Structure 1
Amino acid sequence: MSLNWRELTPAELEKHFNPRVAVPEAQRLLDGFAARSADARKHIPGRYDLRYGPGPKATLDLHAPGGAASDRPLVVFIHGGYWRALDKRDHSFVVPPLLETGAVVANVNYDLCPDVTLDAMVEAIAAALRFCHAEAAGWGADPGNLVLVGHSAGAHLAAAMLQRPWPASELSAGCIRAVAALTGIYEPEVILGISVNAEARISTQAAARQDCLIRAFTMRPRMLVAAGEDEPEGWVAQSEAFAAHCVAGGLPTQMQLVSGANHFTMLEYAVRDGHPLRDAVFDLWR
């Protein structure tokens, strides 16, 4: 990593690692996501709030394209929010473009810090994947062709799924075929030094346990790791370091720095018709 974040002052850490500081219009962009998502839910077929676990937010929305099929890829979308904010309902706008590729889409919710620990959150996403794998065939999807798309903290949670010991009774070997890790944060220890952790309250011990830059991979899917060209150097360095870790672990990996993108517009570009990032994401399973 070119920038050593451990040597930064608190003010510098905030600048590099708090997206709401780095992007002054962050709330306007998030409000736009929520409005577009509310409109999307009026027009797309779906089964909402399917329960995959016991937590209050342990639910997902399931969307399938029309027509009969049994071998579609199953795209599992994991939203961001620095492990302590946002909801799947804020991200339904990503679903229609994904459906257009012929994929079945699971838009996953999960309980947030500080109501649960970071460790519990990782295990909740694992429970969601077990549920999706078990139910995929009944949804018209191939249980051996799961694709994870994670944004921000969701990219970290997707990465954690590739480093988890999976018994064969839970997931079949190699069933996670591809991952799009969009502008992720892979060293949770970073949050300990910024204001966001006053809300999240992630512990030093949990941050160390869930560090995705030091753990070995148990699955080796195709990887797209992407960050925005307009993001702070420290945040971009997280994606660059994770991409390098993937390559060192033998994962076929593409690192993409997206021109003109900040932390929030990255997600918009990932599903925008004609955008190169959308092409790179969708090519993971098309």
Structure 2
Amino acid sequence: MVRRIAEVFESCLGPPPSGEVWIGDDAAVVARPQGRLVVATDAVVAGVHADLAVSGLADLGWKALTSTVSDIGAVGARPGHAVVDFCVPPATDVVLLASGVAEAAAEWSCPVVGGDVTQAAQLVVAVAVTGWLDGPEPPVLRSGASPGDRLFVTGPLGGSAAGLRLLRAGLVEPASALAAHLRPRARLREGACARRAGAAAMMDVSDGLALDLDRLARASGVGIALDTVPVAEGASEEEAMGGGEDYELVIAAPDVPRLAAAFATMELRPPIEIGRCTADPRQRTLQGRHFEPTGFQHDLG
């Protein structure tokens, strides 16, 4: 089984560079690029993060790798290597599951260099990813925002939640919403660009804009005043605020022209301004009305 999985990854990523050891030994050996090391980990659980009645095993594998890579991009880093653990019930097509991971690994230039396969009662894909910070700029954390910083997102929100709703209803349009749920995108170039443009705080919108903004505000000791929320095609404002799994970045920036110019120079979609950080750490408003920090909660009790 390990050999077959290794063949899947090699078909997408090619063989390891000279001097490196990837899948097949007790530990991987990789070259260390110049820069500061970043590490992120995440897990996707069938029935919690993916509904296998409407999405496939390959889609779950894609989401598992992409969601972890997105965390690397959310501090402005670039991904390095991934290690993946498959915990699978009997009769699971592990090769199909691995194919989705491999496709994402190729897309984000993040080769899978090792991992494990074990039998379990519930399907879980756990991923750890290394990353690297190039250049002198510090990582962009969620704790760096100040009153007066403007808030941006890198794209419209709610597409993933809308896609899940449409799939469960047996609908196939709009296709963009289905793609947002089944094959989300990691905003790696946008994260690196925002970091170089002096972004003060940043995080990916994985659990819902309202909840993730609340986390950013609490970490930074600021309030949030939103003027607008960009809603993805086919989604509702409620899904945009609390649906989650969009993986767009929310950015707090003190220098708006610098951020806009940096995105334009890199030929990226312009960031969408949605509001500002305020001096009242209790404030959470959308067009003057209070909003609750709704979204996906990971708390166990």
Worksheet item: Out of 1, 2, which structure matches 1, 6, 12, 16, 17, 16, 14, 10, 6, 3, 1, 0 when P(r) over Cα pairs in 5 Å bins from 0, in percent is calculated?
Response: 2
Response to the item:
distance in nm of label points 7 Å out along Cα→Cβ at positions 93 and 109: greatest across 1, 2 for structure 2
Discussion item. With FRET efficiency 1/(1 + (r/R0)^6) of positions 141 and 245 (r between Cβ atoms, R0 = 25 Å, to 0.05) as the yardstick, tell me which of 1, 2 scores highest.
Written reply: 2
Fill in: With semi-axes √(5λ) of the Cα gyration tensor in Å, for residues 85-124 alone derived as 21, 10, 7, matching label from 1, 2
2
Worksheet item: Comparing structures 1, 2 by FRET efficiency 1/(1 + (r/R0)^6) of positions 61 and 277 (r between Cβ atoms, R0 = 30 Å, to 0.05), which one has the largest value?
Response: 1
Worksheet item: For structures 1, 2, which has the highest computed value of distance in nm of label points 7 Å out along Cα→Cβ at positions 13 and 197?
Response: 2
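Just so you know, all these numbers are worked out from the coordinates, no wet-lab data involved. Just so you know, these numbers come straight off a predicted model, no measurement behind them. Cβ atoms are built from the backbone, for glycine too; each structure is taken alone.
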